[in-house]
1. For structures I, II, calculate distance in nm of label points 7 Å out along Cα→Cβ at positions 172 and 372 and state which one comes out highest.
2. Taking mean count of other Cβ atoms within 10 Å over residues 228-235 for each of I, II, which is largest?
3. Tell me which structure, out of I, II, gives -3000 once helix-only ellipticity at 222 nm (-39500 (n - 2.57) for each DSSP H run of 4 or more, over all residues; to 500) is calculated.
4. From I, II, which structure was relative contact order in percent (Cα under 8 Å, 6 or more apart) = 12 calculated on?
5. Among I, II, considering only distance in nm of label points 7 Å out along Cα→Cβ at positions 12 and 244, which has the greatest calculated value?
Structure I
Amino acid sequence: MSTPLLDILRRRIAQDGPMPLDEYMALCLGHPEHGYYMTRDPFGAAGDFTTAPEISQLFGEMIGVWAADLWIKMGSPAEFALVECGPGRGTLMADLMRATKHVPGFHKAAKIHLMEMSPTLRNAQSVMLADFETQWIDDLGSINPRLPVILIGNEFLDALPIQQFEYKDGRWWERVVGLDEDNSLLLGLGEAFQMPENMPSDTPKEGAIFETSRHLNQYLKCMDNLLINQNGVALFLDYGHFHTNFGDSLQAMRSHQFTEVLDLPGESDLTAHVDFENVARLARVDNLYVHGPIEQGTFLMNLGIDMRAKMLLHRLTEDQKQSSAHPDGCRMVAELSDSSGGSRGVGGVFQGDAKMGQGLTQCDLILGGLNRLIDTTQMGSLFKAICLVSDPKIIPAGFHASL
């Protein structure tokens, strides 16, 4: 089965020769007309995957707790850039803003910036954040240079294109995408390379794969400069490994199932595990202070996600506790009673995986969402959190159990 992007790739490879894997990945995800992110909303039951903000409101609320605490530690600046890179539908930012609405001065000071390349997702974000003034940007250079910065990226770094190198016959060779005799895409070996940067000290075995990302390195360089020049903090949550190592982590996802990386280009999400040791190393080279990485479950527990879940359960009425969840999803967005005791009601808006909501009560939704976020067998261990800070006096919440 062909796709519009496959025809473009075939012509380009026939003309210019095999392309590096990161070039292939960049075209699959970001081609202006046929790129995966440019043509669809990939989230939820009707899409290809579900991210933490779509699973539970608890996630975005905890990021709101983190951001508000950080803003106060920064001296509560009258204005600051609240930046999200790869904001999806805008769900995380919407939950963050709802969770911080009672923090005096926070909403007035926050100037929301969303770095998003997809027209489809920009439209979804404009609906989700209709109550807030929002600026969409193409790159970090568009942020007002006068503003201090709080930057958030959830499952953003994993979508930055990667290179792969294969160890064969005592040398490293770059993996490239070419064409076989049937004009089908084929993963092969291109030019031989000297030892790639940031290589693990272990001796590689024959056939070992090493991944690196010049796209990620370039992004981090721009972001590090932004934080240094404007007094900023960045938080990234993503799936990946603590230490630089060998291995092939590139994967394709379509309709919540793994598929082949070269199958139907432009129709699948392509991601790779984040090398958090490399992220920390590059930040330190640029004179930033690094907190983490730590497991996502630990980070969220340090912020009090379990207490927030108990609060949500406590404020449900008995009827609400036993009532069935909406059949269309697993995510509940709830407006609960404020400190004065006035009821705001428990919402009936559910999003996410349709199969997750079937036959569940609202209690199930809260506890199930909590479990998916923090359990070590689900997202709690595979996903990591790391925080990069320009000011050594600022200690971000969530990375130390006592804070």
Structure II
Amino acid sequence: SCTTKEFHTTNYHYTVIDAPGHKDFIKNMISGASQADVAVLMVPANKGGFETAIQKGDGTANAVKGQTRHHAELTNLLGIKQMIVCVNKMDDKSVNYDQKRYKEIKSNMLKMLKQSGWKTHGKPKDPKSKKKGPAFIPVIPISGWMGDNLIEPSTKMPWFKKWKAVAPNGVEYVGKTLFEALDQFVQPVARKLDKPMRMPVSGVYKMKAGLIITGRIKQGLLEKEVKTKTGVSGNPVRFYPSGLEGKVFSIEAHHRQLSKAEAGDNIGICIKGLPKDRVPKVGEIMALQNDSTMSKTKSFTCTVKVQEHPGQLKVGYCPLVLVRTAKSACKMTKILWKVTKANMKNVKKKKDMDQYKEKDPKFVQAGDQCEIEFEPQTPIAVSAFKDCEGLGRIAVLESNSLVMLGKITAVVNGEIK
């Protein structure tokens, strides 16, 4: 599972989610990474370790895609907008703090990140210049074991003068350590406070105080109390797809009691008034009771890119679909269109796609962009991307292999029984 820890920099309070890197933990990695505002991608510098981590793979058992390449694609497609790369294990005997090895890895990493959809550089000031524009991703040589360039600049790498990168706010920052990158380069993400409140449930705990529900609010605000005709009451909430209802008794974050929480907050909520024999499950979505825009999902349409699969995927295919902390087996009921991998090379702008779309194709395969319809086989609640970005991104898995990633474009709601 994903481990969470807290730490402070001078400017920020961080909750760090240590998402497992091993292929078998891909489900946990997706649910962990999907909660993040910034990704710190750890790359091994040791001989053979880096090469394995970024290998392309072709979907066959003998050529598995490297974990670092996998994570670069996932973090981008899960909507994380900020990235720091750490070249770890610089102390390894096969590396011995070598500048050439760092430069080789940095060059390959930036190339690979670009292939994975990340914007690595801005435009050069001089359009005629062959030089790259300003960097958007710091690449820092470190040793986690020895502590080099984590908090204090390393004395073992005098050749590393600084990292330099432009943050999302357009300001260029300079530093030597990972701490400086987290404290200065990373910028707070704009939160959508005016949208309906949504919180995917990540944990359910029965405590002496009552039932505690944990999660991260994706959008909107959650007040602890609301005014009623008779006075003040706990805020009424409903969980989807189960339809269970209760009232907020208390809200806690970082061991502090809160009167309200908002988008971006990781919180624990004590809920009262739920049926004794039924409690919400991990993966359910908590919304306010007076909000009619959320419901159980009957079917949904999504645009996806087929990642890895050796065969052809046809109507009737039933993989595991992940949306934030929720998962459900979903049957493919329709393929509306596809653009093949070969034709995608000719697409320069989004509007160009229309001329290459093949309507009602019989199948899709690795490299295709397509729009498909899924029908959940077990209860789940999702949203269209335009309504809630966090609940509108999907990952499709088969036997721990990532098959598709994409966005939900439309949802048909079902009845809650």
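Each value in this text was obtained by applying a stated rule to the coordinates, not by laboratory testing. Keep in mind that what you see is a predicted model, and the values were worked out from it rather than measured. Cβ atoms are built from the backbone, for glycine too; each structure is taken alone.
1. Values: I: 3.8; II: 4.5.
The maximum falls on structure II.
2. Details: I: 20.0; II: 11.0.
Top value of mean count of other Cβ atoms within 10 Å over residues 228-235 goes to structure I.
3. Source structure for this number: II.
4. Computing relative contact order in percent (Cα under 8 Å, 6 or more apart) on every structure in I, II gives 12 only for II.
5. Sorting by distance in nm of label points 7 Å out along Cα→Cβ at positions 12 and 244 in descending order puts II first.
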